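Take a look at the structures below.
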Structure P
Amino acid sequence: MFSLDRRFKPFEKSIQKSARRILRTLNKNDILAEIYLINSRKMRFLNKKFRGKNKTTTILSFEEPRNFIFPKSKLKRIGEIYLKFPITNYPINHLLIHGLLHLLGYNHQEKNDRIRMEARENWLIRELGN
């Protein structure tokens, strides 16, 4: 958990706790996702650079490269999540669920994929009491 803006540092622990709780609910106790809290300007830059969209967004997820070599660890790295902070109009857990599911292979490009991902998101929201 990293804040790329020191104003967001006080939120790190609660977001990290939420992410761990989501992963436990998914029985994914052996994985690691890096989460970055960034401001709107940095999010816009990333969205333009990696998605070609010159606007900000609430969340971006980047899967870990398949053949990247990391030091040995008990945890398997699955990627990075960038959250625009402060977040407005979105509960943080919903965004974390969305981002983590992307890193676990879910997507919403096709209708069937979107239905599957939304069902999993809704199940998690109910399980976590959000």
Structure Q
Amino acid sequence: MLLLNFAHPLTPAHLTTLTDILHQPITTIRDIGVKLDTAQSLAPQMHALVEQAGLSPQEWQTVPLLINLPSLNYAAALLLAELHGRMGHWPAILRLRPLVGSTPLLFEVAEVINLQLLRDNARSRR
């Protein structure tokens, strides 16, 4: 599985937990640093960041992907829109949470969220 990381670097412990959750290894991580100019339009900046993933149109539609979203809510929303357009479906995303009682503050993998499944389930409530 390919992990596109638009957030802080992940640790070996994170990757071990992800392998356990996903029942498959993360074979490749592409760290894409998100440094946005909030005085400018974000959409073209997010488009440029997604281009850094270096995937072909076919790969966007066929390679199993996991996304670690940027923490800026506007950037995450724009990133998801860009990814959905390229992939043709919603991606799975990673959620980290603070490790209770850690000093310094550490994060652990909380869950992998299948956005497509959430979307499909929500359709039944229309």
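Here, each number is a calculation from the coordinates, and none is a lab measurement. Because the structure is predicted, anything quoted here is derived from the model rather than measured. Cβ atoms are built from the backbone, for glycine too; each structure is taken alone.
Taking distance in nm of label points 7 Å out along Cα→Cβ at positions 38 and 62 as the quantity of interest, name the structure among P, Q where it is greatest.
Details: P: 0.7; Q: 4.1.
By distance in nm of label points 7 Å out along Cα→Cβ at positions 38 and 62, the leading structure of P, Q is Q.
With volume of the Cα convex hull per residue in Å³, for residues 46-101 alone derived from the coordinates and found to be 112, which of P, Q does the value describe? Don't skip to the answer; put the middle values down first.
Working: P: 112; Q: 94.
That value comes from structure P.
Which one of P, Q has helix-only ellipticity at 222 nm (-39500 (n - 2.57) for each DSSP H run of 4 or more, over all residues; to 500), as calculated from the coordinates, equal to -12000?
Details: P: -14000; Q: -12000.
Only structure Q yields this read-out.
Given a computed value of 3.3 for distance in nm of label points 7 Å out along Cα→Cβ at positions 6 and 94, which structure among P, Q does it belong to? Working shown, then result.
Values: P: 3.3; Q: 1.4.
This figure was derived from P.
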